[in-house]
Each structure stands twice: as structure tokens, then as C-alpha cells.
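Following this line, the structures themselves.
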Structure I
Amino acid sequence: MGWEPFQASCYYFSKDTMSWRDSERNCTGMGSHLVVINTGTEQDFIFTRINGIVTGNQETNYYIGLIERETSGQWRWVDFTPYNKSIAFWISGNPSHQSNDNCAVMGVLGKQTNRGNKNWKNVLCSKPFNRICETAALRF
């Protein structure tokens, strides 16, 4: 209930906010994980979906399953899919090199912007934001 199918996955778009770690625990508790974006098509689907939820001019941020390892400075996905810079949708100037901004969000305004689907930015992991969970779609 509340999950939306797309291709081989189902997605849950939260209405409440949590830290990144609590968001990942919440997704795990539902048998899923924070979303791992593997293609431009998947990014476009998620962007279009959350862009339709958000209203007004205030940006709404959704945690995704991308985190920077503090020791190495390397980004990694929660399911250990290799991070590929060519399939990354960072807002210009991101990821920034702020020492504590180690978690990624998808930021969406309620109206279309000129940045298109490039809407990832890195943030402080303890900030409360919405989340997007992903799980494999069941096939019958």
C-alpha cells in the first residue's frame, strides 16, 4: 500500500521527515532500501513523480541511497552498486566539499526550474528530510 511501480522496482515516497540513517532504517524495516538511481529514465520518473507532489516555491528534499564515505571521500550506493559519475544528477556546484555534508538528497521545487532533472545535492545527514524507498517489484 502506498508503493508505486516503475519498470522492475516499486517506490515509496514518504510524507514525513527523518535523518538519513533513520530513513534508511525505515526503508529497511519495510523490506527495501533508500532509492538507488541506475539510469536517466529512473531519475526522470522519480523527478516527475516528486515534482508533482511538491507545491509552492519552497524546495522539498528527499533522501536517496547515496552516501559519502567519510574516510575516503568516495560516494557509494546503499546496495553497493558502483557509483558512476556519468549517471549522476548533481545540481551545479555539487557535491560540495563541506566536510559534514555526506548524504545525498533530491531537491525539488513545486514548479519547474531551468535545472531540469539535475537536482541532487549533498547535505548534513542529521537533517530531517523526506525519503524515497525502493524495492524489487514482485512478479507473478
Structure II
Amino acid sequence: MNFIVNNWMLIAIALASGSLLLWPVIQGAATAGLSPAGAVLLMNREKAVVVDVSETGEFAAGHIVGAKNVPLGDLEAKLGAAVKNKSLPLILVCQTGARSGRALAIAKKLGYEQAQSLGGGLTAWKAANLPVEKA
């Protein structure tokens, strides 16, 4: 007990540095999405539908092969027409994964329970050397 009282500042510094070291791990787990390899498995095994929520110009510059383009602003109104079968897995994609994270909440609200966001977006897809097509 004497040690703790005499060295309280060292203990506080050790706890603070330990929490700072764990912060990226905790944050990465919270923002992670579906990996590119996981997306390929869903596409091949379960016929997952890929919906790119990027703007039309970004979609034309490059997108996952076979992806449907429904910009984030139009998602709530047009997702039902683009993907009629709500039981199929849905993979939402954008350039970095930020917009697809927001799109995930909209898709879940619309009843797409198997919807997932591609972690890292198209950037992660390209980094994994997976095919991209241009419109």
C-alpha cells in the first residue's frame, strides 16, 4: 500500500500510456467492416449484391465489377428498386468506407438485414489487387 501511495504518479502514467496504446485497436474494431476477401466470398458463395454509394462521376472513374450505382443521397428512395430481394447479402461500397458506413444504417432501416459495409472501401479493394472496371 505504501508503494502505491508513494508512486501514484508513475502508476497514473503507466495506465495512461497503456490506454493510449490500446486506443487504435479499439477504434479499428469499431470502424472495421467487411474485408475485401470476405466480400469476394459473399459474392461468389451467396450471390451478394454490390451497391456502390459513390456519386455518378466517382462510379464512372472505377468501381467493383458488377456493382450497381445508387448515390448515398438517393439511397433511401432507390435502393428498393435496385435490389428487390432483401434476403440476399448486400455489400455497400464507396471510395474510403465512410459513406458506405452511413449507407449501412439506411439499408438496415429499409429491411436489408444482411447488409454490410466494405471496410476501407474501393481503396482497400484496389489495395488487395481485386478487379475494377470503368464505365
Structure III
Amino acid sequence: MNINPYQHHAKYYETDQMGIIHHSNYIRWFEEARIDFMNQIGLTYKTMEEEGIISPVLEINCKYLKMMYFDDIATIKLKISSYTGVRFTFEYEIYNQDKQLCTIGSSSHCFMNRKNRPISLKKLKPEFDELFKKLLAK
């Protein structure tokens, strides 16, 4: 399955007093890219939530390599790097408009029901499980 990178046009309000993108925004951009990824694979967060499945963030990491500025175009590439049926991890790479790698990161999630109990997609939704297995980066 071909997943298109997500693009974000850096806004003025996302900058800090030094004129660079504030570090907290990269985590927001990860989430925007993750939602776009799920939309592209045809399994939206809304669909999962309608099925009673939520996927909270368990851990998030972000390493800043190069600053980004107002009006930059961020291209965010992501992939599923691990998947167990209960837990999964996304890896992110953010490039600027000059194709320079600016930020790398990851976020780990789990699948839970509305009672905040862990669930296995293998058992509850085998069709979702198969989709995640296909998308798992080799």
C-alpha cells in the first residue's frame, strides 16, 4: 500500500520568541500525520472509535536535528515499525522544503476498549489486525 507523506505549512503562531518552530508543535504534527496515515489506509480513528476501540499514546520521543521556521513546508513520513496486535509504534521523519531531515521521532500506542482495558485486534477485529500486519515496515 502506497502511503503519501503528510505535509504541514508552518504557521506564524507555531514559532517561539526566537522565530523558530516551538518544540511542542512537532508532537502535534506527529498526530496530524498519524491521523492522515489512518485516513489513507481506510481505517480512520472515527471508525475505530465507533467500534469501541481507542489507541492512547503510551510513549512519545522526538529528536530535533535542524530548526524549522515560519512558512517552512514540513513533509512528514511515517511508518509502523512494530505491531503485536495489542501495541504498535509509529516512526516519524520530518523534512523541510529543502529535503533536509529536521526531526525524527516515535510514538507507541496500545488498543483499548472504552473501559480502558487492553484488547487484542487479533481477537476482536481480525480484519484490522491483518491491515496493521500488512503495513508493518520490514
Out of I, II, III, choose the structure whose coordinates give Kirkwood radius over Cα pairs in Å equal to 16.6 when calculated. II
Re helix-only ellipticity at 222 nm (-39500 (n - 2.57) for each DSSP H run of 4 or more, over all residues; to 500): value -16000 computed from one entry in I, II, III; matching entry is structure II
Can you rank I, II, III by distance in nm of label points 7 Å out along Cα→Cβ at positions 18 and 98 and just name the one with the largest value? II
Figure out for me which of the structures I, II, III the number 40, 7, 5 belongs to, where semi-axes √(5λ) of the Cα gyration tensor in Å, for residues 2-41 alone was derived from the coordinates. II
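No value in this document is a laboratory result; all are computed from the given coordinates. This structure is a prediction, so every number in the text was calculated from the model and none was measured. Cβ atoms are built from the backbone, for glycine too; each structure is taken alone.
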